[in-house]
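The numbers here are math on the coordinates, done by the rules we state, and not lab data. The structure presented is a predicted model; accordingly, all values stated were derived computationally and were not measured. Cβ atoms are built from the backbone, for glycine too; each structure is taken alone.
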Structure 1
Amino acid sequence: MAWLVVAAATAALAAGGALLGVPSATLFAGLLVGLVVALGGWPRARWRRGARLEVAAPASRGAQAVLGVLSGALLQPAALAELGASWAPVLAAVLATLLISVLAGLLLALHRDVDAATGSFAMVAGGASGLTAIAGELGADQRVVAVVQYLRVLAVLLVMPVVALLLGGGPGAGGGSGGGLTASAAPLWADALFTVVVAVAGTWLARRARVPAGALLGPVVLAAAASATGLAQGAGVPGPVLQVAFALIGLQVGLSFTPAALRAVARVLPAALALTAGVIGATAAVGVPLLRRAGASALDAYLATTPGGLYAVVATSADSGGDTTLVLAVQVLRLLVMLLLAPLVGAALGRSGRRRADGG
């Protein structure tokens, strides 16, 4: 009964958020509902005396796998072809964004409530839902990461229409739920089969290879390989399955909140907001000139390098008559690079943190 109440509240809030154009409305709804349940102490899991509701580990890993399939499936042959002639400036822009993000994260880690891993994953640009899902496994505070990541996405969405108008674009699109990116031309059974096979096989292979956060990263790699080579035949993740995955990730984060954790996140927000503004400006200052060298217009170069808001970015490019394929290609490449490098960044920052703690 408790889970039925939580599911109904999440679905209702997600529907309202989608109408308002909230990015990743279902994940955000799950986070808010989980937060209310965790702080209100109700409903309790009656079958476990005194236990709080929590998302079971298999459900959490399944949600991560679905997000991995979604992320990898975005790498289409057309996107790779678009990058072929201009890979050097695009790669430079992606790596510059990663460096700017990590530096901003280290600055955020100067706050007494944030460690280096948490700060870096909170500020890394791209893949907000995926990074939120695996942050806890990689030694970061998942709650801070989730709040700061979606604060950055919201800031990008608020600034984007203004910049688009200044650079000669149209009015742009709202927060978006994914639109044509999450829609698939394949039949529903093909989408379901593709999702199940890639999620199960990718997770199994990653576990065999002992890859950190393998439930997400294994399916990312396998789905990207299948999509980029055309083997996927345009298949993706069925919409209802994706929404359940988003809800589970949001609930996992929300249900883990405590009053002390909420106060800590509130203390971090002013610094996070200032650094977010700095990251948005810095990525544009570095990325736009690089992509202009590749022949992109000023608006397309800006949209391709925004630190988040993938679906709204692509919609804005389409509304403005820009090179949507280039914008999508750069954004997807950055998303995959960020997700695949996340375990390495987490391990390096974890070692650094341990050395400082030991006085080394």
Structure 2
Amino acid sequence: MARIDLDLAHAYRPNPQRDEDYALLPLKMSFRDGGAYALLGPSGCGKTTLLNIISGLVSPSQGGVAFDGVDVTRKTPQQRNIAQVFQFPVIYDTMTVAENLAFPLRNRGVAPDRIRQRVGQIAEMLEMSGQLDIRAAGLAADAKQKISLGRGLVRDDVSAVLFDEPLTVIDPHLKWQLRRKLKQIHHELKLTLVYVTHDQVEALTFADEVVVMTRGRAVQIGAADALFERPAHTFVGHFIGSPGMNFLPARWQGGLEVAGRPLQGSVPQALASVGEFKLGVRPEYVALAQPNDPHALPAEVTLVQDVGTYWLVTARCADTVLRARLRPDVQPPKVGETAWFSVLGPHTCFYNAKEELIA
């Protein structure tokens, strides 16, 4: 396995001048040896470009890539000793499951006894031991993708294993099983894994650390709890969570005003010198309050949904939508009513004009 250090930027067009010209804006980050990482973001944010730069399929237009301190920027995927699993199955239909899993090892002259041992180990992990003698052509798409995963994992001498949205063709129930399996495999084999996805559940359940990306920029790197509790950027608050974080316009003018109303409560002193900012609070931390509570905001309820494990209440506060997740044993307000919501607490975040976390 290898430690991967990135200090680069990339543009597909010559002579980039503006941020919009870059597929990847300048970034500097490291993936530790044996770590499991996810690159998370919407389509077009640059995560696959970054993965392909790590693998050697794309050369960065600026900066470089190092494996264990050695510059590999101009080296091929073979020279970098990378295994990569793509979005759709890459296997040989004419071969059996066992032959497909063994192929990367046979190509490198691994001893037959070691091949049998390793193929058996990976097949057992992927719950394919009973299919080893079946030709791949007769298997369903999700089984073929499990073979692709196995081919990526079967070598124990790779610098890293890279996954580019590998569960796209997998049915939802099997996705949950495979996410759990990949986590288990990572703990057992101690591989350096980098996983690209637009699915926050996949990223947060699979990875030790998640790189959240938007518009070619890595806006936060952290564990699941850090991304949820203290989003470093409003995009992270919006993208992580279901539903995402509430953002309310706020300012300090001799006291705190939120959505145009004075609001009492303890806030960081740093806000006094900021002027206008945004208050961010997750729906999980919005609570109902008594009418005319000076620590709460009034909002007109527009929608109440029974999700089973909680009530999801949507309300309008001035020109801003406010959502609250209430416990199932709480009596929710009715549509059309004005309800009062508490939005200040230890989990409340504040963001400046650049949408970056202040406190």
Structure 3
Amino acid sequence: MTLSVQLTLQRGDFSLQINNSLPLQGVTALFGRSGCGKTTLLRAIAGLDRHANAQVQFADTVWQRGNTFMPVHQRRIGMVFQESSLLPHLTVQQNLLYGFNRLAKQTPIQLQPEQVIQLLELTPLLQQAPEQLSGGQRQRVALGRALLSQPELLLLDEPLASLDQQSRSEILPFLQRIASQTGIPMLLVSHQLDDVVKLADQLVLMKDGRIHSQGTLQQQLLQPELAAIGAMSLLRAKSQGSHNHLLKLSLGQQQLQLPAPLHSDSANYSPTCYRLRIQARDVALSLAPLNDSSVSNQLQVSISGFNSAPHPAETLVQLTLEGQPLQALLTKQSVARLGLQVGQQVYAQIKAVALD
């Protein structure tokens, strides 16, 4: 399934021109600098703003085209914004169930309140008022309320932007749970690359009111615009258990290890598949395995290309590790000294403590 959007909008000097189809599977991030049009696009998809000549189609259902305009409450979407917008005079439980009983009479129920409360670990908060909650707790309640609207699509507009770092760390596992356990596609607006890398499956890069590129997160991280922010890679690996507080993961025929996550009681999430974020600056290369080294992760890779880096003295070496892309940031001097070439087999040295 896809979400097709055609939209042309002119506001002063800013112009938004979209004619694209977005995937409806997993988490798709709309990413770009502030002012590039992410939220404007999201609001048009939601039906919060009606623009002349816009066309929005969700799978086989036309939400807007010509004189057809389906209002927000008929689009089967759940929305979460920067601010949770909970009703202050209601308890957490009342906020969660607000509108649910009425909805249950006319809409097939896929997610019951008990399921959502368990998924987001809201039981201890049910009788509290919104003013008694932390920022992260309020966003969990907002997520629960959105899920209980029985959405076919979740729209998240910078849901972590107003949270401090500790609250962001606490709520991210819950977003991961929603993505993996409910099967509801999500559109996430963000200008924080770290959040995107932890959550997204696809990335839509927006620039100056246009969709500059779109694709899988792994491939999009190779875009020069993202390298300028901080070149990194995403690897997907399977758990092979843990020993001595070290998590062992497999990538194809090779293995690596990293410190096992220390889960808090409020966000215990233990997947069997992991996504690893690796900064390009934390990857070193050698022509052969190093025996006398503290680096235990020494993985055989092949060089697939070279890209320019933001600093003129550096270069980004594009690597392939068991079919997955990996980037290493080296000085041009090191590339020349090692005689690195496309197609060459080398070893990527990755410190366990550098993996996230």
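When FRET efficiency 1/(1 + (r/R0)^6) of positions 208 and 336 (r between Cβ atoms, R0 = 30 Å, to 0.05) is calculated for each of structures 1, 2, 3, structure 1 gives the greatest result. Structures 1, 2, 3 were shown, and semi-axes √(5λ) of the Cα gyration tensor in Å at 39, 27, 16 was computed from 3.
For distance in nm of label points 7 Å out along Cα→Cβ at positions 40 and 224, the calculated result is 4.1, so let me know which of 1, 2, 3 that is. Working through the options, I get structure 1.
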